[in-house]
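Read-outs: derived from the displayed coordinates by stated rules, not from any lab. What you are looking at is a predicted structure, and each value in this text was computed from that prediction instead of being measured. Cβ atoms are built from the backbone, for glycine too; each structure is taken alone.
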Structure P
Amino acid sequence: MEKGERSLRLGISTVDGIGPRNFQHILEEYGSITSLVNASPERIFASLGQKVTTEILRWRDEYDTYKLPQKLEDLGINFVVFGEENYPELLKEIYDPPTVIYYIGNYDKELISKSISVVGTRKMSSLGREVTERISAGLANEGLGIVSGMAYGVDKTAHETAINNHGYTVAVLGGPVNEPSPIGNTYLYRKITKSGLVISECQPGTLIEKWSFPRRNRIISALTKATLVTEAPIRSGALISAYLALEQNREVFAVPWSLSHVNGAGCNRLIRNSNAKLITSVEEILEDLGLWKDKSEGYKQSHQKINLKLSKLENEIVYVLGSGECGLDSLLDRLEYSVSIVTSAISELEIKGIVARGDDGKIRLTYR
């Protein structure tokens with residue numbers, strides 16, 4: 001892409017009324033922003049209407065193709081525009097791809113494409129932290145990056161774990177890329193910009209509004225082939241990301257939780273409604289995405305067991321054990337069934353090879 005066209009795409013993204021959809025419409029109509037700039041006011045009016053035409057004419061009379069790029073450079077901000085070779089491939093596929101991606105840090109298109117989005121609640125439990133750390137570390141150790149929103153809770157833990165395991169991580173902000181958000185995560189922001197990447201579609205100086213985060217979430221889910229929800233209640237922004245991922249034809253995974261764990265109810269609902277695939281290990285994610293090569297015949301056999309049809313109670317037991325092994329008494333406390341019914345279901349799961357009892361009497365999943 002020519003430097004002039006690149007600058008014009010950057011500039012027009014700042015015009016009132018030119019959001020991602022109008023930008024796409026302009027490209028379809030004119031082929032380039034250079035052609036738009038050279039078009040007559042009458043033609044622009046016919047395709048975009050009076051209000052937007054007025055804004056475009058004002059902009060093209062005043063825009064300096066060097067001033068805005070220089071301002072960004074002075075702020076230490078880089079950018080990539082839609083249509084450039086370096087623009088993320090998966091992001092191009094969605095209904096309203098960002099016209100401009102502003103970024104600070106290590107922008108690596110290949111590493112971004114080999115990442116998984118990890119999202120969840122801001123009010124993370126200690127067990128939620130353990131699960132998020134375990135899976136994020138596993139993904140990082142397999143060479144996959146972690147994409148998240150740098151919020152408190154699951155987002156922060158996923159980013160930190162990736163960094164601590166020498167992995168690549170991408171933080172997508174709901175505000176300008178040069179303003180850490182939330183401010184309490186400034187230290188994390190600095191760590192990410194040194195080894196990973198911070199991006200945003202918001203130009204510098206943009207105020208954060210209520211709609212900023214749902215808009216941000218669509219980028220988190222679109223950047224990767226799959227979104228993982230590690231811990232989320234029924235009302236959670238993480239579920240918005242999950243549903244956006246489904247709309248974008250992405251894979252969605254969720255960690256199963258005990259029925260008494262309110263913070264995991266959103267994950268269980270995604271699984272129950274077939275909106276997410278139940279996962280209890282990194283290997284399952286890799287296998288589903290075609291990235292896993294069986295390292296042993298035993299591993300392959302253990303995963304074949306997951307495809308067996310389970311009863312409602314058997315599924316509930318698997319949900320509970322997905323958070324870790326436990327004794328029979330602990331299992332009974334989390335299920336609303338009698339001892340005889342639960343022990344019978346456990347025996348069935350043992351026969352199917354899905355659970356096993358340890359020497360300490362605790363029950364665990366055999367495919368973790």
Structure Q
Amino acid sequence: MADYQLDTSFFQTGEKRYLASLIGVPDRIPVAAQMHEFSMKANGFNAKEFYSRANVFVPCLLENMEKYNIDIPFLDFDIYNIEAEGLGQKIRFSDENMPDIDPHERLIQTLDDIKKIKTPDFESAGRFANVVEMHRLFREMTGTDPVIRFTSPFTLAASIRGIEQLIMDIYDEPQWARDLFAVLTEEVVAPWLLHLKKKFPNAKAISGADAMASVPILSPGMINEWVIPYVLRLIELVGHEVYLPNWTGDKLFKNPEDMFDLKLEVCPGFLEVQDPDLEAIGPGICKAYADKMDVPLVIGLGAVFLALASPEEVFQRVKHYVEIGGKNGRFYLYLCNLGATTPPENVKAAIEAVHAHGTYN
């Protein structure tokens with residue numbers, strides 16, 4: 001697997017298609033996918049080896065992206081663990097699933113444990129160096145600069161403290177919570193991103209992951225007060241390449257545009273909406289808002305749906321989404337979190353639907 005070679009023109013063509021989709025009408029709707037766990041299962045690796053060895057991870061990921069015609073170059077991995085592990089948070093590895101935070105051994109057990117948070121040595125702590133090598137190999141093998149990925153300050157805090165306890169802290173110890181978010185922003189996430197920027201100066205995008213800041217885990221007011229300011233601070237410290245696209249909970253709003261407005265504050269370059277929110281709201285509302293705000297639309301096909309639906313159901317949903325969302329361009333499709341249990345037939349069905357109904361004349 002480490003010797004796997006691919007035709008870089010496949011991903012360079014996909015990169016051109018993706019860039020064209022952001023500004024207008026490409027030849028066909030491009031497709032991105034989060035498929036690292038799917039790739040691990042498909043090639044028979046265990047998680048410890050797969051997520052700790054860049055020369056295994058990257059060739060395997062790219063092989064499966066090419067095999068299934070995922071044409072947007074996209075380096076994704078167990079994003080939520082990297083900064084936490086580098087700080088000393090215990091991570092659980094299993095044979096079949098991606099690594100995860102150990103919920104029984106949170107790094108921050110008491111308020112005084114905030115003193116444990118120091119800027120890590122990115123050359124030796126955790127898997128930071130492996131992530132750097134993953135980016136280097138990805139660039140070498142695809143001929144494209146990968147999007148840099150990171151954990152947002154809020155979700156990082158939730159990982160090392162526990163989300164329930166963190167929310168209690170916000171109410172009971174608000175100044176301590178502000179100090180926690182500040183130190184994670186200033187001394188962990190920003191230095192890590194600046195380290196990556198120095199290694200990959202041509203990277204044009206730095207994308208944050210922040211699932212724990214979604215509704216209904218947080219209210220819109222809490223997002224405004226406890227999440228957005230620290231993302232904006234990261235942008236000040238690191239640069240305008242930083243954005244955060246992946247909050248969910250749009251369907252819980254009486255007017256989904258209220259959530260869309262929040263999203264554009266930290267991701268002004270495009271609007272991303274995923275299932276099951278998308279299924280409930282409908283792609284038409286999302287497309288109309290994106291057109292009104294003059295931004296591209298990214299639609300995410302849900303992980304649970306992709307794992308449990310039949311190939312025909314997948315085909316029909318993708319057909320519906322691309323026919324509405326892809327009208328007049330400025331659109332691409334995202335397959336969310338293809339996991340170890342996602343049937344390969346469903347991935348093929350999604351791509352077939354895009355090729356059949358997402359080609360522009």
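Distance in nm of label points 7 Å out along Cα→Cβ at positions 80 and 312 computed as 3.5: which structure among P, Q?
Working: P: 4.9; Q: 3.5.
It traces back to Q.
With distance in nm of label points 7 Å out along Cα→Cβ at positions 200 and 280 computed per structure, which member of P, Q shows the largest figure? Intermediate values should be presented prior to the final figure.
On the way: P: 4.1; Q: 3.4.
Top value of distance in nm of label points 7 Å out along Cα→Cβ at positions 200 and 280, among P, Q, belongs to structure P.
If Kirkwood radius over Cα pairs in Å, for residues 88-127 alone computes to 13.0, which of P, Q did it come from? Don't skip to the answer; put the middle values down first.
Details: P: 13.0; Q: 12.0.
Derived from P, not from the others.
Of the structures P, Q, report the one carrying the highest value of relative contact order in percent (Cα under 8 Å, 6 or more apart). Walk me through the intermediate numbers first.
Numbers: P: 12; Q: 22.
For this comparison of relative contact order in percent (Cα under 8 Å, 6 or more apart), the top structure is Q.
So mean count of other Cβ atoms within 10 Å over residues 152-159, computed for just one structure, reads 25.0; which one of P, Q is that?
Of the options listed, only P reproduces it.
Could you figure out which one of P, Q the value 0.10 for FRET efficiency 1/(1 + (r/R0)^6) of positions 112 and 256 (r between Cβ atoms, R0 = 30 Å, to 0.05) was computed from? If you can, show how the numbers build up before the last one.
On the way: P: 0.55; Q: 0.10.
Attributed to the structure labelled Q.
A value of 1.15 was computed for Cα Rg over 2.2 N^0.38 Å; which of P, Q is the source structure? Walk me through the intermediate numbers first.
Working: P: 1.15; Q: 0.96.
Attributed to the structure labelled P.
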